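What follows draws every value from the coordinates through simple rules; no lab data is involved. In this text, all values refer to a predicted model and were calculated from it rather than measured experimentally. Cβ atoms are built from the backbone, for glycine too; each structure is taken alone.
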Structure 1
Amino acid sequence: MNFPAIHQLAALCAAKGIEHVILCPGSRSAPLAIAFLRSNHFTCYTFSDERSAAFVGLGIAQQTGKPVVLVCTSGSAGYNFAPAVAEAYFQHIPLVVITADRPKEWIDQLDGQTIHQSHLFGDHVKRYFELPQEFPNEEAFWFANRIGNEAINLSLAGPRGPVHINAPFREPLYPSVQEKEIVSPGPRIIESISSSSQLTDVQWNELLNTINSHRKVLIVPGQLLPMHGLVPVLSTFQASHRWPIVGDILSNLHGIASHCSHADAFLGQMPEKLKHSLKPDLLITFGQSLVAKHLKLFLRKFSPRQHWHLSPDGQAADTFQSLTKVIPVDPTYFFSELNRRATEHQVAHHVYADEWMQHETQARTSIQEFFTKHPQGEFALVNQLIQSLPDGCNLHLANSMSVRYANHIGLSSRQKSISVFSNRGTSGIDGCSSTAVGHALVSRVPNVLLTGDQAFFYDRNAFWHNYPLSNLFVVVLNNHGGIIFNMIDGPSGLPEAEEYFITRQALRARSLASEFGFTYTEGMRTTWTDFFQPDGKAKIHEVESSQTLNKSNFEAFRKQIKQSYEA
């Protein structure tokens, strides 16, 4: 019996600071569930839908910054973890995924709930581990302990990410009523001390010499989890050196007053001749992916002479096809140290920053004028919502048009206490609601989810559990289909678009709210104060709107930006 080793694994997770465990019902996983439940060191949750459960775990790990354990039974259950595991892999979120398994000799023997679980998640986990099937001697227990230490340590090592432990069990799976509770000695702990990379004086001198040889230095952050120490550091740096910072809403840098956050709007509409002057000599990036498609296209077409990427773990993707240097440091350290060392004040940097901010200011004015002229439709509702968000809230943005609407509107520097999250590792709609639920379960702040109807109904099992969500506020943009396929070039003009791309649906969120006992409101709003007043239940606000109107409004939005360059 391997129960003692499983109890040791649970004790090891507790010793390494893991606090939250997601348990999905099943018999083969009973030894795992019992070990975690009886340890008294964890907050355990149970969710019947493994796909939703894994995204809830992802949300908890995002919010807490600590690994979350996911447990499921054998067979197809583990496959349902896969979308969230992939998202965690690309977002660098630590998950410890433990799948129960059948004995190896029964694979391919037509035995129930038996599949090939080895390397189930392929390249979307940092590493695959398998516990011993038999424990005939002390070395087997040593091996299991070693695996547990390696897996948890690896989930936290840079870049963070998910790991997979497969655990085969023989029957009996449940302890008898008379059986004494297993009391195992404290597990052996193998520590992994993380190092904080810093640069030498020689390396700094080389970087400064390169910087001083370039007139136009551009900072472009990608998606970042909230890094509250980075905002004041970059604000101080920019006040001294005036390098333009150009990103989008997912960078969580809206607390910087001169952050250029509307580049996607104006780069998509400005004349080509004006883009040439915005071309950087040196591009400095950090973080992950961008929502801003036109910013990505601009940087690929107008390539810098040098592109540096700041990455504490030394990894980098060549997103803009211009990468020349990977600097293995944290961005907070880099800009703090750079501000201390770079004493030369270059006027050319000021001119370049002023040029970016001129376009930014022009875009902000055009956007304000647009919403004055177009007060109806879901885009206008999102604008009202973002202006009315409660201080200190988490804003969760579902994929497709929700995150794009929010990115075009942006957050102001006065909203610096708001944190933004979105599943942009894989950019799928499958777990947007569940991830927000995970945050709501372990935080006391309001969690506001902006979602479209397709993402909302696709992930309806996010709400199929017994846990109160009084700090969850969901806003559903229900245009009865995948409106993004009516907006983008390509599918919108095809005769097959209506049925096979947009895929119209007739559902309403009212029925779901009633089913789960949530507070429900609907329609366009001019004020959100009452909606954000907690009443002990999750709240859903739904706005139904016409795809025709929404498409027309979005085209008018682009035209408004374009006309500002034609005046």
Structure 2
Amino acid sequence: MKTTQALLYSILFWLASLTCLGQNVALFQQFNGRYDFTVVGNTLNPQENNPYSFCTIFNTSSESLNLLPTDQVEKAFIYWAGSGTGDFEIKLNGEIVNSERDFPVFQNELDYFSAYADVTSIVQANGNGLYTVSELDLQTSITGSQYCVNRTNFGGWAILIIFKNENLPLNQLNIYDGLQAVSINQNTLTLTLNDLNVLDNLGAKLGFIAWEGDATLANQETFKFNGFDLTNDLNPLNNAFNSTNSFTGSNQLYNMDLDVYDIESFIQVGNPTATIELKSIQDFVMISTVISKLNNQLPDATIAFESPEIECNSGNISVNYTVFNVNSTDVLPAGIPVSVFANDIYITSFFTQNVLAIGESESGSIGIQIPNTIPADFELKFIVDQNENGIGIQKELNENNNSFSALISLYFFETPVLNNVKSCNLGFTKALFDFSGYENLAKINPEDEVLFYESETDAALEQNPITNFSQYEINEKMKEIFVRVNNERCYQIYSFFLVTKNCPPTIYNLVTANNDGANDTFYIEGLREIFVNFKLEIYNRWGNLIWEGDNQTEDWNGFATKGPRIMGDKVTPGTYYYILNLNDSDYSKPLTGFIHLTN
């Protein structure tokens, strides 16, 4: 297939080649459990490109996969490589596969490449059988080029398959990839394999995918592991990269190598790292993938948390978290510490509660108080298997995956001041209130939503909101109203009070005691149903008490009930004086004034 966007890739490849000779082979993925690996692949070269001189290369080749019936494909990664700036779209069993990561290298004044893609779904669907890579088009890159003169024209592909089988021991598989090379101009290459946890070296092995090795070139061409030469029946000591496939026993995998070695004699229990050294005085060799398998039984604690629940105007947050023991080969004990940091400042610690089997997890929630010395925008970090002093208590398969962090923003705003609302008692503490204006007054931002509730519980649950703001009736002295303000980040609840006030009564001081139905009595509006304990006294002009009454007495109608006159006598028209004691805490002094009595 013609290279997609070939010109763009060529430019990017050329720019990369100006600054580097490749991309370091480094840890890509790790698998822990009852896993092993195999590699299937094939060359595109019709024969060795050295000592032969040819400029023809295929774009299709095939190889068979043969797993046991009990083997289950966990992952499948395809790598392809060749001369030139690369073809990054191929087909595997007729399905289009696009490169997900590209590895260019510039060596001996020429461009070479390797590419990677995850093809797990294809391999899981097809299972055992023939795998064909097609439309890997490199012929244009090598025709009439220096590759043929140098005899470094090559192409090939390999599928690395991670499979699971319950009959396998518990292993740790590390996959390292990139693209680095040795040649006549750069004779040695040392790679460091990190993140190893060697508990048992029994059955340890090391595999690799290498490109462009020539079987006929054997000039001090060695492959060392931890300083020891690796060799076997297919790979002699001085010709490590000789077009062989350890998985099939083939020695005709022209200009590529799929080899695997036993390394249990060359690695020690407890080693966290290992080194690989490639050496070649003449042969040009590129290595793109290294796979290590170690017998290992350890837990692997990891942690993640959800977006915290943030309390407005506060440093209080609530975090739901999960501690995992997923990518592991042994149980994780209970009591593993988890430390919490804000901007790398220690805040608090907590501990796991349960023993976690392989693949299990434990979830929980923790409330955290963020100190006011921490900015409102900060990084929240949880680190599992680390105490306050930064020390872990549990040996793990991977000691570098214990933390989880996220950027958090606390939300602070000034709570608006809502004064209590007062309204006059309409009788027996009944009152009507209008607090509709508070809907806008309570907003922090114009787009905020403001709701009113009769209880704090309703406000928290957003249930039973008050709908009548302008004619809200209560029948008590005081009632608390709760306000919930919702905005895009959080909500806030605060309150104000409705206060029923006994307003002063209205006194009508003209009495025409003639039984005409108008002003026949001394009427005081807003008295009897509000100031139920009132006492009223009426005096004549000489200061003599002529009448007194309370809530049990009818209104004064001009007749005397007290004093020297005969009880029941109608008093003469004139001006009289009243004293009204409301007997209310808001009115410490009596109300006084004059009454005008006429016939």
*Thinking of 1, 2, which structure, once helix-only ellipticity at 222 nm (-39500 (n - 2.57) for each DSSP H run of 4 or more, over all residues; to 500) is computed, gives back -1500?*
2
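Distance in nm of label points 7 Å out along Cα→Cβ at positions 222 and 454 was computed and gave 2.4; which structure, 1, 2, did it come from?
Details: 1: 2.4; 2: 9.1.
The read-out comes from structure 1.
Just checking, which of 1, 2 has the largest value of mean projected area of the Cα convex hull in nm²?
On the way: 1: 28.8; 2: 43.6.
If we compare mean projected area of the Cα convex hull in nm² over 1, 2, the biggest value is for 2.
From 1, 2, which structure was mean count of other Cβ atoms within 10 Å over residues 46-53 = 22.6 calculated on?
On the way: 1: 22.6; 2: 15.5.
Only structure 1 yields this read-out.
Out of 1, 2, which one gives 115 for volume of the Cα convex hull per residue in Å³, for residues 142-293 alone as computed from the coordinates?
Working: 1: 225; 2: 115.
Structure of origin is 2.
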*asked:* Taking distance in nm of label points 7 Å out along Cα→Cβ at positions 150 and 382 as the criterion, which structure among 1, 2 has the greatest value?
replied: 2
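Output the label of whichever structure in 1, 2 has the greatest value of relative contact order in percent (Cα under 8 Å, 6 or more apart).
On the way: 1: 13; 2: 10.
If we compare relative contact order in percent (Cα under 8 Å, 6 or more apart) over 1, 2, the biggest value is for 1.
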_Top of 1, 2 by mean count of other Cβ atoms within 10 Å over residues 134-141, largest first_ = 2
